[in-house]
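Multiple structures are listed underneath, in C-alpha cells.
Bear in mind these aren't lab numbers, they're just calculated from the coordinates by the rules spelled out. On a predicted model such as this, the values are computed, not experimentally measured, just so you know. Cβ atoms are built from the backbone, for glycine too; each structure is taken alone.
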Structure P
C-alpha cells in the first residue's frame, strides 16, 4: 500500500457536499473539492504503459493484477507472412520520442481494420486486434503519396514498438505511485473530435469522424453553471479549442477560460475551480503527444501539471485525471468491450450503434488519498470505464443529473480514494523529465487540430484580421491566424 501519514490538512475535508453527501463521503469523493483533467492525444494503453509492471509479472506492488504486455503479443505482417512481436522503445535511441514515425489511421474504418482485419465489423463484432501492422502499412502508403510527415526509415512493423518506464519516467512513475486504470476505453472506436465530445457532453450526437467540428449538445460546463458550480478550461498557449467546439462554451463568459500559466497561478493561489479541464498545445511542435510529435514534451507537461497541483494549498482536496482522447491507431492487445450504452437516440454515421467502446487508452488517477501501486478497474459485470466516467465522477461529487444515457450508465472513479489520511510522500521526486533526440518530422507543418481550430475561427463573426484562411501554410501561420481571430472575437464581445 502507499506511504501515508496525517499532517496539518491531512484529514479528509468535508467540502461543499451535495444532496446524497453520505454516499459521496463513502466513495471517497467527500475529500475532493477540485477535479482536474488533462487529456492528451492519440496513444493506446499498450503503447504508453503496456510494460509498466512487466518487471513484476504484471502484478503491482499493492498486489493488483495488471493487464499489461508479456512481450509475446504479436500481429501478422501481411507483407512477408510473419508474426511480429511487440518490442520495447529504447529511451536513448535517436527518434525514440517520435515513434511510431508517422500518424497511424485512427478513424472508424481504420480502427475496424485494426480490430477486425476488415473495414467493417463482422457480426457479432468479435475483435482480434490483429490488424495493426497491415493497417499501418496501408496508411504509410497513402501518407507517402500525399507527402505527409513520415520519419525517415519508418516501416509498418514500427507500430509494435512500445514505450517502457525507462522511456516515459514521468507517466510511469505517477502510474506506479498512484493509480493506473488498465481497463479504460475510448468512448467510440474512432478519432479525436467524437471522443472529445464524449468527455465534454457524453455524446458525439451521432458523429463518428472529425469532419464535424462543433456540437450543440449540452455540456458538463453548462450543467455546472446551472448549479452554480465553478469551472475552467485552460488552453496551453492559446485559448482552448474546446471553447469554440460547443455552443454552450462558445457563449460562456471569458472568465471561464485561460492559458496554462493561468492554471499554474490558480493552483498556487488556492483558487482552482471545482472542475478544470486542461488542453495541451496543438501545434506539431507542441506537447500534445499526438503521433508523430515529441512525446518527451508531453512528459514535461504532465510533470508541470502534477507539481502545479502538488505544490498548491489545495493538493489534499484534488483529484487529477490524466487520460488520452483515443488510441490514435497505436497497438493495443485488449479487445474493446461491446456493452456500451448508446448516449441518445441519434443514428450514428457509418451505421454505428454506439454499443462498442474504442480501444484502451492510458489513464492515471492521482491524489494523496490514493494508495501507491493501485491498479483500478471496475468490478466484474460493471460498466467499463470510458471518458464519460469523468462526467459521472463530477456528477456524483456535486449531485448533478446525467447529460445522456451514456454517463447515466457510466462507472465513477470515487472508489479509488481509499486512504484514511492524505499521503505526504512525492513519488515523482528526483525523476528526470526526458528530452528527445533526433528530429521532429512534422515540425513547422500545421497539425490536424490546428486546421480544425482555424476552420472554427474562420466562422467567428469578426472582420478580416490578416491573411485569409486559405492562405495558411505553416504551423506558425495557423497559430497566428487563430490567435488574431479569437482575440478579435473576444474584443467584440466586450463592447
Structure Q
C-alpha cells in the first residue's frame, strides 16, 4: 500500500508535467504564435489551468497532506511536504471559475498589449486591464480574508512568501532617504566625463551572435535551452528546457546585451536546480526575489563590473565592429553610465529602484481600491517626475504600458526586483569574502569559481530552505540593505 507522501509525489509530478506544457505554450504565445491563434491559445491555456487547479485541490490531496504529516520523513521530504501544503492551500482558496477567468483575461490583455503598446493605445489597453484588475481584486480579497492580511499582502505572499508591505515600506523607506542624493552625486560626477556612444546600425543577427557568445561564457547549457526574440525580455520554459528572450534595437546594442545577461542569470538558476528532486515543489526556485537576485547578480554585480566588461569587450568588437566608442575604457564607462530614463529594463542600477518603487506604490493602491486603472497615467507621470525628473505625459508606450507584468495580473511581483538587487549585492559581498581574488579571476575569464559558489549556496537547494534561512546560510545574515548601498557607492563614487 502506497504511503500518503508517495501518493502526493506522484500527484505533484503530474502537476509538474502539465506545468511544463503550460510553460512552453506560454513561451510560444509570446514569441512564435501568429496573431490569429491568440483566442484559441488563451482558451487552451485556461483549460489547462483549470485542470491543474482541479488536480491540486482534489479532496484526496488534502487528506494525503494530513496523513503524510504523521509519516517518518527526512528533512528534504518534510520541506517538500511543506511546499506541497502551501501550494494546495493557495490553490484551494480560489474557485475554478476564477482561475479560468483570470487565465483568459490575462491572455487577452497580454496579446492585445503587443499591438497596443507600439500604437501608444492607452484606452484600448486600459479596457482589457480593467478586467484583469477586477479579477485580481477578487483573488486578493479571497486570499486576504483567509490569511487575515491586506489584499496586497495576500498577493505579495504568492511571489515572496513571508514578505509584507510593512517590511517593504521600511526597506524602501530607508532607500528613499539616501538614493536620490547618491544618484545626483553620481550624475554630477559623470557629467564631467566624456563618454562616446558607438553609432549604429547594429544588425540584429550580429547582436544575437554577441548574446550567444556571452551566454556561452556564462555557462548557459544550450542542450537545455535557447535564445529568442519577444516584445518583452523574459525567462520561461522549465529547468530541462529554459527559454530566454531579448529584444533588439538597431541604433544601440547595450540593452539587448544586458537583457541577455540578465535572463541568463535566471536561466543558470533554473538549469542548476536540484534534478534529484525534479517534478517536486522542493526542486523549484526559492522565491521571486531570490530568482531576481540571480539575474541581477549576473547583470549588475558581475555583468557591469569593470573586470567582466573588459572580458567581453573583445567579443563586442569582433562581432559588432571596431568603431569609435568600443575601446575598453569607454566600453566600461558606457555600461556604467547613470542616466535616469524612461524604461525600467534598460535602467542603470542606481536609478532602477525608483522604477520599482513607483510600480509598487501604484499597484498596491490599485489592488486596495484606492485608485482605478484610469488614474494610473497621471500617477505615473507624477512619480516619474518626482523620482527621475522625467516627463511621461501622453507617452504611454514608454510609461505605464512598458511592462508585461500587469497584463496577466502579476500584482505583487515588482517589489521583488529591488529585493533581488539587494540580495545580489549581499551575495556578491559574501562571495568576495569566500574568494578574495574573485575579481582577478573574472578578469582572466575564469568564472567557474563564481558559478561553483552560487551552486553550493543557492542553486542546489531549490526550495529546501526559507528565503531567510537560505540567505543566512549563504551570507551569515538576513537581508541587509547596507550591502546594496556600499556596492553602489564603491562602484560609482570615485
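Observations, loosely collected:
- Given 20.0 for mean count of other Cβ atoms within 10 Å over residues 110-117, calculated: source structure among P, Q: Q
- Structures P, Q, by Kirkwood radius over Cα pairs in Å: label with the highest value: Q
- Of the structures P, Q, the one that 3.9 was derived from, the read-out being distance in nm of label points 7 Å out along Cα→Cβ at positions 94 and 254: Q
- Structures compared: P, Q; top value of mean count of other Cβ atoms within 10 Å over residues 390-397, i.e. the largest, recorded for P.
- Test item: helix-only ellipticity at 222 nm (-39500 (n - 2.57) for each DSSP H run of 4 or more, over all residues; to 500) calculated as -8000, pick one of P, Q: P
- When relative contact order in percent (Cα under 8 Å, 6 or more apart) is computed for each of P, Q, the one that comes out at 26 is P.
- Entry that produces 4.9 once distance in nm of label points 7 Å out along Cα→Cβ at positions 54 and 438 is calculated, selected from P, Q: Q
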